[in-house]
Structure I
Amino acid sequence: MTRYFAVTCKHGHVGTKRYVPITFAVSAETAVEACDKAKQMPGVKHDAPVLECRPISQIAYYKMREQSAYERSNIR
């Protein structure tokens with residue numbers, strides 16, 4: 001059964017030991033799988049990249065997917 005998660009990760013390219021939090025909407029079977037998918041997103045730091053992983057509703061998932069995670073975070 002597919003579940004939906006909001007995974008907040010550390011986004012890099014802002015200096016050494018600095019990051020910008022970015023939240024991705026991820027569909028996965030488990031929270032661990034969702035975190036693994038989010039770690040593979042472009043720009044995510046490799047050292048302890050996941051800050052938070054929380055379940056969300058299907059409606060919230062599709063609302064988040066309407067806009068890029070990078071645009072929502074004002075990164076680009």
Structure II
Amino acid sequence: MGKMLELAISKAAALPEEQQEALGRDLLRRIDALAELRADIEEGLAQLNAGLGRELDLDAFLKRMHEEHGRKS
């Protein structure tokens with residue numbers, strides 16, 4: 001286990017049990033989200049390696065993302 005994680009766990013152990021449980025839930029959600037992202041990246045790389053990629057119009061992509069997420073350019 002890494003030193004930072006060991007330090008975080010030792011500090012978390014000093015918290016009240018309710019806060020420890022909340023912290024544990026948050027950490028598990030983050031770990032699950034990272035695992036999902038890693039799987040998505042691996043799938044994308046496999047598709048690119050199989051020649052299934054296509055050129056991306058970055059300007060159009062950013063415009064669409066801004067529109068979907070309510071940001072103005």
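Read the figures in this text as sums done on the coordinates, not as results from a lab. All values reported here derive from a predicted model rather than from experimental measurement. Cβ atoms are built from the backbone, for glycine too; each structure is taken alone.
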Next on the checklist: Comparing distance in nm of label points 7 Å out along Cα→Cβ at positions 34 and 58 across I, II, which structure shows the greatest value?
Outcome noted: II
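Please state which of the structures I, II yields -25500 when helix-only ellipticity at 222 nm (-39500 (n - 2.57) for each DSSP H run of 4 or more, over all residues; to 500) is computed from it. Provide the component values of the computation, followed by the final result.
On the way: I: -7000; II: -25500.
Structure of origin is II.
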Item to check | Structures I, II, by mean count of other Cβ atoms within 10 Å over residues 10-17: label with the highest value | outcome: I
Next on the checklist: Using distance in nm of label points 7 Å out along Cα→Cβ at positions 18 and 50 for the comparison, can you identify which of I, II gives the largest number?
Outcome noted: II
Next on the checklist: If semi-axes √(5λ) of the Cα gyration tensor in Å computes to 38, 20, 10, which of I, II did it come from?
Outcome noted: II
